[in-house]
Structure I
Amino acid sequence: MSAGRAVWVLGEQRNGSIHPVSYELLAWGRTLADDLGVGLECILVGHGVAEEANQLIMRGADRVYCLDHRGLETFRVDPYARLIEMLVREHEPDILLAAATTMGRTLMPVLAAKLHTGLTADCTGLSIALEERLLLQTRPAIGGNVLATIKTPSHRPQMATVHPKSRRPLPADPSRSGDIEVVEIDQALLASRVSRLHFEPDLTMGSSIQDAELIVAGGRGLRTAKRFADLFEIAKLLRGVVGASRCAVDQGWASYAHQVGLSGKSVSPTTYIALGISGSPNHLAGMSSAELVIAVNSDPDAPIFQVADVGIVADLAEFLPAWLDRLRKQAGENEGAR
């Protein structure tokens, strides 16, 4: 163990460009580093990424370690884990964070095993216990029914993955300065048991709910598949996308690609409209960073109203058809005015 070391975050890139989830991690890391009075440092692995490193400085990093090599262009867990383990052992950060993406969920358990430390996955909250200088890692547990706070008191680094879209990035500040270190790479560390043969993008979803600015989400309170299907027309009229609670997906009303929550996707839209969603901790963890939450539910005591900016107690069997008719009428008037 060591005290007073830096907070590290694992940046991600796609085709040589920094992925936005890296900026979300820096927002988490900046708060933690400031509370501890230490630096915030970022690891960026890929090919052709050194030119992008200053973007991380502008978003809050004090130092960026660039692992730049053609053999690192696509993610493979073996070389990535070896190289990051090497850096961690050399610099001994106190905290290491990654996004709960495919890369983070694959890489971080391997690193935790190599470094003989703990890992808390899919966190929705991070803070510092100032007296102990320990990372408080909060995640839903027991099927999302409770929120557990976890500490790693005896091993370093303290490691966690964080749900994407659980925090908004800091604004870019071109006046910030920091250090960019291009790390020399030993060719022997690039060996891997895996070769990438082909990449096939998933085109079935259309617009991703994680990129949407407006989401119309439905839950079990809609009661029927027909009523849930109306959400697709509502979302189209509002130029948004459809989200779903876990219950709605389990009922077969929507595919998993629409599921919002810890067991689905975390979202950060400008507007989130929750229709017939009670508001389990699992679901709230996935949409808590929405700027404006509008909830409609027949139960005035539904937990969703505790986080809603606008709450409407109504029977959705009456509310939804009336609202849809109004939206259709407005769309027709707008079309006639053109």
Structure II
Amino acid sequence: MLTATATATATATQPPLPKLHMGQSVTPMAYVRAMGLALTQAGIGLETWLEKSQITPHAFATVDATITAAQMEVASEWAMRALDDEALGWFERPLPWGSYGMLARASMGAANLGVAMRRWCRHHGLLTRAASLQVMDGGDDLDPGTVAICLHDKGVNPALQEFCHVTLLRNLLGFASWAVDSRLSLHSASFAFAEPAHASAYAVLFPCGVRFNAPHTRMVLARAYLQLPLRRDEAATNAMLQRALPLTVRHYRRDRLLVQQVQQLLHNHGRALTAQAAADQLNMATRSLFRQLRDEGATWQQLKTQHAMTLAQQALLSHDWPIKQVARHCGFDNEKSFIRAFKQHTGQAPHAFRSRTAP
């Protein structure tokens, strides 16, 4: 559901695009159709909703269609208000408008982000029995220095499962990023459902290693994040809740943490970027770079590998290159080391990943 938006500029020979169509169109129409299903089941017609969201009936019916973040915001709010259900039909009962605002208020005033996130998860259990959230610290399948936010599905509407799981994780991640005023980097994300036809969108929705058909839906992040202090007061919370949907629909833009600054450098310069070059661009010593990354629960090599795996997944989804070419594209010297790293990061070999996402 979350999308990264970029401002588009109309050419001199073309009329400006309608406001809702500005930016990247990457949010899967499948999520819009999930909302449409909830509206239809409630006996609410779709014509006005689609018109307000600037979505044509043809686009709505097109399997691989996408929309912008602005369209998703409008579509989500209209549907939530029409249904008086912020859960959009996922659970055994509707969640009236303001339910997730209550979670946000209940989570503020915490000593640190870890306490705030645990409060969010605990209070979410008061809203529904169909899905619970839990902060898992430790476990044989977690890397040292990481924690997992786990979603336990106990009865989500099966027709809306993917939309629900993605949004619940994005809700909590968006709130957490806002609370500490910095985008939080994920180590990985996994989902307890089959790989969807629009799997390529997950490179934007969750810019990290992604797995499907996993035992549990969860996102993994650095344990050090849990010690970050909250940087928002009651006035800021009140202002945010006047328009909270962007926290779910869009990536949090502010990159206050060093991890995000390094990730941006890797995005700009590629895997060939050295630690020394990154430190020079950040006006700091290499030793300080390593130390501050460690304090944020990351390492230089980990970030380079994460960047390479994101490139690899995008290449496998969008090109029919041989695996050797994908490996070179991601900065690996040989195919074997790439396959080993990819399998360790995603839980499956590149060939398997590609074949399961092929139309």
Structure III
Amino acid sequence: MSGNRFGEMFSVTTFGESHGPAIGAIVDGCPPGLALDASDLQEDLDRRRPGRSRHTSQRQEEDRVEILSGVYEGRTTGTSIGLLIANADARPGDYRELATVFRPGHGDYTYLMKYGHRDPRGGGRASARETALRVAAGAIARKYLREHFGVRIVGWLDGIGDLHHAGPDPSTRPDNEFFAPDPGWIEPIAAWIEALRREGDSMGARVGIAAYGVPVGWGDPVFDKLDATIAHALMSIGAVKAVEIGDGCAVAFQRGSKGRDAMTPDGFDSNHAGGILAGISSGQPIRIFVSFKPTSSIRLPIPTIDRGGCPQRLEVKGRHDPCVGIRGVPVAEAMLAIVLMDHALRHRSQNAEVVPPLLPIPGSRPGGSLS
């Protein structure tokens, strides 16, 4: 299987299955000298891990990450960083029935048709379990971006059910289990999750991510546009069905007179473009929205077929998230960090000696306009 690696100069390769003995990653390209230990990664992993509350998957995984290589005496060496997370609560027996029956909405059918053989235990490589490694690798990128460029990345639950965040992008987010930008959301979300669990159903969600302090000039103007790479990264997350940059899909219904971002000596008047112009960062906050589909593994029965093509009726049992988008917030943050880290190094490799002919537009660093 190809396609297990993401990134050019800062790259992440993952391995392992949902119910195998462990999952792991190789992170290449991290510059030497970064102070790093497992605790730097663990904070983000703890925000993503299952079993954290009664409102997410009840699989009990501590997600304790072990750094196997690439760090000596507390600092990165510039060599490959090896990461390993043991699967402590794997239950492969729960998926015996699914070895011969396809789950609608999952990759069971497409995997088998492509490879002729598949791992049915929790989806194998297609499982959301794989995203723990993205979060661990993303934590390395986030730390470097923060310390060397002052970049901060904030993700939040932007919409769920009939709740939609209508305020400005949060530069900070209240600490809560739903990554909600408004504490008033917590009670209704909890009630919805409990109702979904009783009904055996699930719900989609919209996640927002913003990166503050990204310098002007990261990205490329043609195939490797910064927004194209971001879209690639976020669409690679399981259950993501749409990625929007800036005003996103709303631009299809805008006039040019509204959608432009006027430039003045005092700064940009707006940020409809989401901080990216012609595939290159403008220095404004980068604004992204990601749509997660409802979890397909639910108790409500559905018609399907088995490997022999015979009709079956399936009711999926097991430990699943009623709303996978909730735990998708730290994963989306991590993938954005990986992209920005990669483009930071790519920019440095080609343009380190470029002297910009003018100072960045005021307000295009942290604290710029978000409207």
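Rule-based calculations on the coordinates, nothing more; no lab input. All values derive from a computational prediction rather than experimental measurement. Cβ atoms are built from the backbone, for glycine too; each structure is taken alone.
Things worth noting here:
- Which of I, II, III yields 32, 26, 21 [semi-axes √(5λ) of the Cα gyration tensor in Å, calculated]: II
- Highest-scoring label, criterion being mean count of other Cβ atoms within 10 Å over residues 41-48, among I, II, III: I
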